[in-house]
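A.B. asks: Scrolling down, you'll hit the structures one after another.
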Structure P
Amino acid sequence: MGKDRFLIFDMDGVLINSEPFHKEVLEAVFRSQGLPMTGAYYNSLVGMSNRAIWEKAVKDHGLKQSTDNLMNYHMEVFFEMLESRTIPQPEGMPEFLERVRNSDIRCSLASSSPVKLINEFVRRLQIDSLLDHKVSGEDLPRSKPFPDIFLRVSALYGADPADFWVIEDSAHGVKAALAAGMQCIGYRNPDSGNQDLSAAHIEIDHFDELNEKLLRKLWS
């Protein structure tokens, strides 16, 4: 029997095409605080945990509100707006998940999003049975681009980080995967902004590219 094959999914922008919605919500929250939100500034936040986002905003804009209060308000607005929304998956992702289900690849999710949001999107996508572990950045002291979240997943398996592939759509996520000693697939999601994924081992534009032949090669 060969070695176990491990695959870690990022969530926002990979499993579900939620970055446009995240941007809409964050723009609304920034407006409520009288703050500007440029495309470049938003792109610099993609892949970061909510705490890291608001720690950066407090520092950059000299905000007087606490990070915790801003985080809580952000999530209140997020779930209020989410109630009436349907968030699509990237093209080709449902078919890719079916290929993974029919393989011996062991899958987990590692997202900077809060646990409540991870659970909601996993419920909507009906993929809980596919995932061995779901790890949230809110449970860790350091956000992507630090490797902590991916090292937590490998520790849960008791496996060598070198046996893992990670699918990421953000520069922060790619850096975190490489810092963890894992291999990384960079998904160029046009809705995730102008992300530099050039350090990834493989870059793709569509999940059809991750066919069965390529999946076999990844761990060969």
Structure Q
Amino acid sequence: MAGTFPTAGFTATELKSNTNSRLTESINGKTQRLKIGAQYFSLKLKSPPLTRSAFNEIYSFIIQQDGQVESFTLSPPEISSTTGTMTGVITTANVTSVDPAMSQSAGSTAVGVTDDGTPSGTLKKGDLIKFSNHDKVYMLTENLTLANDSAVKQMSFHPPLTTSISGGSTTVTYNSVPFKVFFTTDELSYEVQTDGLYRYEISVREEI
């Protein structure tokens, strides 16, 4: 089963960026470090105390994922929306340049966005974003201000694009950014305490 996780209420949210690397060290102490594989996010989420009826709705969704088999979307409210003031639809621009560096191809860490008055405001370093043509979530590495000055602005992010985008048609989500994830274990448990309320904790990994 896929679908969307049926609650966005958590008392604690832990976001982790995972990068695979290989380190080798020579006898004189010099090191060589090499990135291998793609970056992905993982999350650990803890629920508030829930009544049995509220919990059952959530847990019935959880068990239908068959442990690690299925993927689903999840938007943790504490971290999935911008800390800036941006409103409106951001669309990527059909532009490639060297200075400032902007490219729509896979491997790029910056793209151009259209500042035509449709979107307005700011996005901040550390905000999460998602492009409309693929599932990977990215984090902004520079602030972005759109103020309707008819220019193409540089949007910088990490990790590099895993999929090429189409300038002029790809839009950018910056509020309630949905992660496509799967559970990191096949054992999905919960606890009931003496107050009669239910609590659970889940760990998920981004699917890319």
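Each reported figure results from applying straightforward, stated rules to the coordinates on display, with no laboratory input. The structure displayed is predicted, hence computed values, not measured ones. Cβ atoms are built from the backbone, for glycine too; each structure is taken alone.
A.B. asks: Kindly point out which one of P, Q the value 8.8 was derived from, the read-out being mean count of other Cβ atoms within 10 Å over residues 20-27.
C.D. replies: This figure was derived from Q.
A.B. asks: Then there's this: For structures P, Q, calculate distance in nm of label points 7 Å out along Cα→Cβ at positions 52 and 172 and state which one comes out highest.
C.D. replies: Q
A.B. asks: Could I ask something else about it? Consider the structures P, Q: one of them gives 17.0 for mean count of other Cβ atoms within 10 Å over residues 76-83 as calculated from the coordinates. Say which.
C.D. replies: That value comes from structure Q.
A.B. asks: Can you spot which of P, Q the value -0.36, -1.05 was calculated from, given it is log10 I(q)/I(0) by the Debye sum over Cα atoms at q = 0.08, 0.16 Å⁻¹?
C.D. replies: The value was obtained from structure Q.
A.B. asks: Out of P, Q, which one gives 4.5 for distance in nm of label points 7 Å out along Cα→Cβ at positions 68 and 116 as computed from the coordinates?
C.D. replies: Q
A.B. asks: Comparing mean count of other Cβ atoms within 10 Å over residues 28-35 across P, Q, which is largest?
C.D. replies: P
A.B. asks: Related question: Quick one: helix-only ellipticity at 222 nm (-39500 (n - 2.57) for each DSSP H run of 4 or more, over all residues; to 500) came out at -13000 when computed from one of P, Q, so which one is it?
C.D. replies: P
A.B. asks: Further question: Work out the source of 22.4 here, i.e. which of P, Q gives that when mean count of other Cβ atoms within 10 Å over residues 44-51 is computed.
C.D. replies: Corresponding structure: P.
A.B. asks: Starting from the value 1.2: which structure in P, Q was distance in nm of label points 7 Å out along Cα→Cβ at positions 4 and 164 calculated from?
C.D. replies: Matching structure: P.
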